[in-house]
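Every number here is computed from the coordinates shown, using simple stated rules; none is lab data. Quick caveat, the model's predicted, so the values are computed rather than measured. Cβ atoms are built from the backbone, for glycine too; each structure is taken alone.
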Structure I
Amino acid sequence: MALGLASGLQAAPHVVGYERFHAGKPSVEGGAILFSELGCANCHGGSAVEVPRKGANLVDLAKRIDRDWLADFLRDPESGRKGSNMPRMVHGLADPDIDAILAYLGTLGKNANLKVPKHANAERGSALYHEKGCVACHAPTPDFHPPHAPADLKVSPYAIAHPDFGKKTSFAALMAFLDSPSTWRPDGRMPHVALEGQESADLAAHLLDFQDSDPGNANKLKPWPKANPEAVAKGKELVTKLNCAACHTIPGGKAAEIRPLATTADASRGCLSLAPVAGLPHYELTEGQRQSLQAFFAGTRPETDSDGRLTLAAMNCYACHDRDGIGGPTPETNPFFVGDEALGDSGRLAPPLTGIGHKLQQPWLEGVFAGAEGSRVRPYVKTRMPNYPAHAKVLAAWLAEIDAETDAKPLVEHPEDLEAGRKLLGIVGGTNCITCHTWGEQRSLGIQALDLSSLDQRLRPEWFRSYLLNPAAYRPGTLMPPLWPGGQATVRDVLGGDTDRQIAAIWSFIGKGEGLPEGFPDRSSGLYELVPSDRPILQRTFFEGTGTKAILVGFPGGINLAYDGSGARPAVVWRGAFFDAYQTWYSRHAPFEKPLGEQVAALPETGVETGRRFRGYRLDAAGNPVFLYTDGERDVSEAFAVAEGTLTRTLSWTEGSAPSVTHPADVGIATKAGEKTLTFIYSWK
């Protein structure tokens, strides 16, 4: 389908759920999606889509939208966004009438105070846009190429176009929209993606291609002209006559009564006519869209969405999720779903929605839709599950109803089997669950799959039983092994190899057990803590604030250093306990570790590290490290030693001026200069 046509012609509306699944052949189901998503049901009723399609909230338009842009959009919605679902409504009206409508719309609202942030970063916004899920629905920017994508990666034909944000809105208004899309688009077609702190400002900068760091310098909206009362009254009369409140939230506005459709609809007149009819919505439908709507009108119209296909297609949930083998990322969008590659596709893709209402307890499912704290259980998946706060209860109850499995075999718990559950979860004669899964704050022994300790709060026990018996039936390609293949236990000496009792025992321990499953190391004993005594200890690891090429140095005397081998610079210093090496030594998926001690201070980068090349290190006679690097102009050595509660840092170089250095905050610094040497002595109060 062409999304852009010659000037003056309106392209067909772009309804993703229809285009992706029904554009090839007219059908009642395709017509049902169009009937919902084109807003037909708002006037005529009878949609089976669970969440009604509505237009934007028209509050505070004068604060949020450029008046000239809106005037053009009303005359031709295609001018505002390619493939817009907004029909032409003002055909047949003279310019003074359109001006009157704008005058009335400009009075709506509470004169919102939209705040401009102090700073923004478009590059960070680009990373957010391409990693957090925006490109599941919208096109990526041309210069962004995700990892592992083919060189000739195309844009998805189902991508929803953006308007020209620079013409439509302001930085402050776009940021306010991104902070709370459900305030302005309550129907959830633009879902509420939870953003944190600076993220909405950075994302707005990216969408506006605003490269200045100060949003105060961004273009502002031109003030709307002051309207006279006669024009406002005339505009209100026209908006009421056009029944705009049927789709849009208008303060004080009331939609006309529903006008049910007849069994058939004549395509030669009314809303489906080829030529616009004054006072009625007009779309430039494709022939396939028109035939699908006709099939819907003439056929047996679905009254409910009993399998979820209409609602999930209408709301574009299929952009991220599959359900019953339908949907999921397209070949064009799949590379943008990133996360923990150690977990395979489960570590980067959204989970399937097959049987989701049977899988999740209804209160938890409602919390997921509402964005409740703690409802995000896959932090390794960078794509964020959006929220639908206005529809959380409805969606959760609906999915629970359509996915109910009344004949599912219940999970029968035996209180005396609790300790067997501890053993089965562990690695000492158990099923090795903690090899891959975390347990509360306790990291797993290998890859970091989702937390097992709270499964009883999320899952229905009967689904848990079914899943463990055959994980691949729920998620083909999962790394989760079949631990009870064919219903037979692989651990025969626990509970007599009784499959149902073993699964129930695991469930019991998850919900009622105390302590940890068997096999986690005893971290409380300090067995893996590195404690320097006579000589410094050096340990390579992944380290927060330093990176993947960190070299840790623990000195006798309780002063410690993390050196960044990538940037060839000291990165972090701290006092007290040095380092717990358990994860570094034993984990197949080592995390970014943290200092054990206190008074942690980072050394800021100098800005010239990209030109440095680390050349390794050597140890002096006392075991103190001397780090070596070249910056293209000279060779530099950087020695560290501890004595009497101070850290001595000595730089030596072969030629030219002294290298750039930075220092930790909140320390005393004494400096000594020599011939091509600089010595800094750091001391603490």
Structure II
Amino acid sequence: MEKLIRKIEIPRTSNDETHAVLRRQWLIANGLGGYASGTISGGLSWRYHGLLIAALSEPHGRLMLLNQLAESVKIDGDWQQISDVEVPHEKNLSACPYLKEFRLENLLPVWRYEMDDVVIEKEILLLHGQNTAHINYRLLSNHERVQIQLQPFVHFRKHEQPVTREMPESYFLTVNGRRYELATPHLPSLKMTLSADDVCFSNDGGSRREIFYERDAERGCESRGVLYSPGFFRFELTPRKMATFVASAETWEEMLALSPDEALELHHVRCERLLQLANPKTRARPAADLVLAADQFIVKPVGRVADIARASAAGDDVRTVIAGYHWFTDWGRDTMISLEGLTLTTGRELEAKWILRTFARHIRDGLIPNLFPEAEHRGLYHTADATLWFFHAIDRYVNCTNDRHTLRALLPKLLDIIEHHVRGTKFGIRVDSHDGLLTQGAEGYQLTWMDAKVDGWVVTPRRGKAVEINALWFNALKLLENWLREEKNEATANEIAARAQQAFDSFNKRFWYANGNYLYDVVDGENGDDSALRPNQIISISLKHPVLDRQHWKSVLEIVRDKLLTPVGLRSLAPGHKDYKPRYFGDLRARDAAYHQGTVWAWLVGPFIDAWQKTFSDDHETIRRALDGFNSHLDEGCAGSINEIFDAEPPFTPRGCIAQAWSVAEVLRCLVKIVG
């Protein structure tokens, strides 16, 4: 079967170029929220880097179980280290001297090492639906056998905890034949085995090693941590026979149910099926790459046992969307914006239904959850827009599937949402009876997507009537009106239509900023009307039912293009504003101060292209340029995926999460949309 292969060259012509490429990252996921991630160099530079971050039920959440393997090969009687636990810190061309190639094969990371005439390849696989990692080794050169040494390093902790988190006082190693189990009190154990020839394990009594985490240091976090190793494995590697190190948090029966060869074959079969299921317009690259990247975000939340039980009782299954790797869980807003690109564009309509039903079960006081915290089953509801994006996601799903049964099941909940918003619900979210617009805001809360908060400081509170919130409110009303008419509920539809008309009239009266020829970002805010030039206004054009009068579309989009559009998305604030930040870097406070104050967001390219196509249907060049930067980016931040954010100025350095659901979803959706 044909694989999607993406090669990343390892330059040896410049110290800076070599160092930059070796620091790039990779990511694979297991469909449960667990993942493995690291640098191209093979070393650890971030608290989130590891070979097995297992997704477990409460109270554990995602747990770092296997941080890394230090690997050595015996050449002419001498041991040569081919990869280390740490990333090379000096910018020199001798860093990782044996690494000759890095590539992705159906998103699996593959390293090629050459030592004199010995050639070895390594690849990492996470079994889908399991917390099990396979690290596969192959001898490609013409040797009878080569001896390999692997030294596992661990620091059992929750994956988001700092690297200085106190290490357990002791790890206990149990050996039963080729089964090795490393345990410590109160935490799940790590099970290890080797499928190879002449395996031996040297128990050296355990050792500890302090390493430096470069990315944590850059982000102002504690950056020196200690890892523990129980000893080292040695085995023989022979041509035409794959050797595999297996690490798992599952039972022995589950982790050994598939042989390494079977597991690898099934991974590639599954990837082929994902590509075949997807919209035929995704056959070309980079869309095909993003189909596989999209799969990483669709997960079964194994920790939420009650959700699984309820869904099973109703004949459903549970799916949700990880908003971004490494640290995000599932967020309502991100899920609803991402749903079309992640599931409908990729031919996974059944999972789209499960996602919608999963969130519908969690509606409280007219709101869907903003997020589910790590290792918890109860959601947090502090969001003014996620519930309105829920209407948008349902519309995209129904348009794609014509699933009227699901729509009818959701209609009572949608009516309840509208009623709660009209009466007023949590966090000051309510309809202003004087103008029909939606206002929101509560002290200490960040309720829109511009939600940075640090040490009690809400960076962009946007309390009042935010432009995209009211665009979403109008769109939700119009969608509900049409659905009610299709169900012959004319009386209620007429009531909803009257509310929509009032909101439309008030929006166009209140939000137009004549001095700038664009829209206010917030009206009736704490400090009056906010004329900051932000991308939120494009939502008033991009949605199915645009609230902005058509006469203003052209001027709004042209100023957004001129001031906010970059090759990798839209700036969150126009240059020249007093709060504009050209770079996103530094400690948490510095980063959050820049998060929505100029920093570029990739997902915004979706609404921009939707709005641009509506307004300038013959201008394909602007749309092409809006997407061009993402192709090269697939080799830059996290290989094969799209970062959450970028610096606001060239070279638009990738920042934030290394793989973000709505970034991948919206770029993929737009790539398909523009194919003739």
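I have 5.2 for distance in nm of label points 7 Å out along Cα→Cβ at positions 38 and 342, calculated from one of the structures I, II. Which structure is it? Attributed to the structure labelled I. Taking mean count of other Cβ atoms within 10 Å over residues 142-149 as the criterion, the largest value within structures I, II is that of II. Could you tell me which structure in I, II was used to calculate helix-only ellipticity at 222 nm (-39500 (n - 2.57) for each DSSP H run of 4 or more, over all residues; to 500) as -9500? It traces back to II. Calculating distance in nm of label points 7 Å out along Cα→Cβ at positions 318 and 470 for structures I, II picks out II as the one with the greatest value. Match the computed value 15.6 of mean count of other Cβ atoms within 10 Å over residues 14-21 to one of the structures I, II, and report its label. Answer by label: II.
Identify the structure, out of I, II, from whose coordinates volume of the Cα convex hull per residue in Å³ was calculated to give 207. Among I, II, the structure yielding 207 for volume of the Cα convex hull per residue in Å³ is I. Source structure of the calculated read-out (Rg and Dmax of the Cα atoms in Å, for residues 366-445 alone, 17.6, 48) within I, II: I. With distance in nm of label points 7 Å out along Cα→Cβ at positions 86 and 110 coming out at 3.2, pick the structure among I, II it was computed from. It was calculated from structure II.
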